[in-house]
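These notes open a run of structures that come right after.
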Structure I
Amino acid sequence: HKDSYFGDYIQKITDSLIDNNFKVKPYGISSTFATFHIFDNKGKSKKKLNLDFINEKSSVHFGDYYSSGKFSKIDNMRNILSNKISIISRQEPKDIADIWFICKNLDFRWEDIIYEAGEKRLVEEIFVVECLRTFQFEKLSNIKWIKPVNIENFKPDCDIIIENIITKSENKLFTKKMET
């Protein structure tokens, strides 16, 4: 389900950011997705934050929302991960990168994540494994990373994710030291 007010929400968010002295550069906007690069201090700072918004309404949500500053409803990493798994068929490099990053930073069991993704959209464990196994990792070089990332780490880490999904085990990347 798509939210017909998506464009209005995006406009309110960008207006608020601009009103609070942030420079907002649209990177990609459509009726289903919007990406922005946000710069502090009206663009004088080289520090950049990427914001992604997806227009996908789901009646299924896992975990709580949290707030930070002016943002009153921020999703949690676990729910974002189950969302990414539920749309893995898109084979988007950013989705794969997000899955990898969340796995590096969140303790969970894959059996639970696959179940939660399946509650949102029909997702089979074997399909998720096949999407990860056949992903073309060279596409990750098209991502504009904030900090350089060693793309060589993705394939072996993805193999660990695949093994964890198949064995329905805990996320073993979480205990691994973050190497970017």
Structure II
Amino acid sequence: MSVNKTDIINAAAGVFNKEGYLAPTVDQLSQAAGISKMTLYRHFKDKETLIIATLRNRQNFFLDEIRSLIAVEQTPRAKLLAVFSFYEQWFANPNFYGCMFSKAVNEYGRALQDVMLITAEFKREMCQIFTDILRTILKPEPAERCACITMILIDGAIASAQAADVNSEYPPATTAWQALKAVIFSEGGEI
């Protein structure tokens, strides 16, 4: 069986998603990919390089997913609702273990600078997606502010979904969506 970098990254993503970044050993990661340690090291010089490649892969995948969701929607409301619905579905998935970016930052802090850089870049790109949508219903400054608030609401929803029953009366993503609508209204927008 021929294994390429993408196969290894996808296998590692599953392990990192479930177990975190610090706990898994290179042996566990190579076993998950169905390869030897030597093969893993042939593609990645160390575990940290694999972590960075995995985060970069997840960043590209996730942003492409969000962009494709909103591309088919016509109104700002439908675009934003599509994103929050995506999160609600993700939270209900049995493979949901939280945000891989936040998890990496929480585990590594500033010790692995590339983790901080990729996470910040991911958050900036997500914020820009929301800013672009919100500028169609708000003036520039309130749109940027609401985009930042949107990210905070989503991060809070992710944290809540990890600790709460997603089938509760107030599901995290739905509650975050309701809060965002109130914020948009308070900034003079209609949605």
*Where does the value -24500 come from, among I, II, when helix-only ellipticity at 222 nm (-39500 (n - 2.57) for each DSSP H run of 4 or more, over all residues; to 500) is the thing being computed?*
II
*When distance in nm of label points 7 Å out along Cα→Cβ at positions 89 and 137 is computed for each of I, II, the largest belongs to*: I
_If you rank structures I, II by distance in nm of label points 7 Å out along Cα→Cβ at positions 33 and 161, which sits at the top with the largest value?_
II
*Using the calculated result 16 for relative contact order in percent (Cα under 8 Å, 6 or more apart), pick out the matching structure from I, II.*
I
_Among I, II, which structure scores highest (criterion: mean projected area of the Cα convex hull in nm²)_ = II
_Comparing I, II, where is distance in nm of label points 7 Å out along Cα→Cβ at positions 41 and 73 highest?_
II
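Values quoted throughout were computed directly from the atomic coordinates according to the rules given, and no laboratory measurement underlies them. Predicted model, so just to flag it, every value in this text is computed and none were measured. Cβ atoms are built from the backbone, for glycine too; each structure is taken alone.
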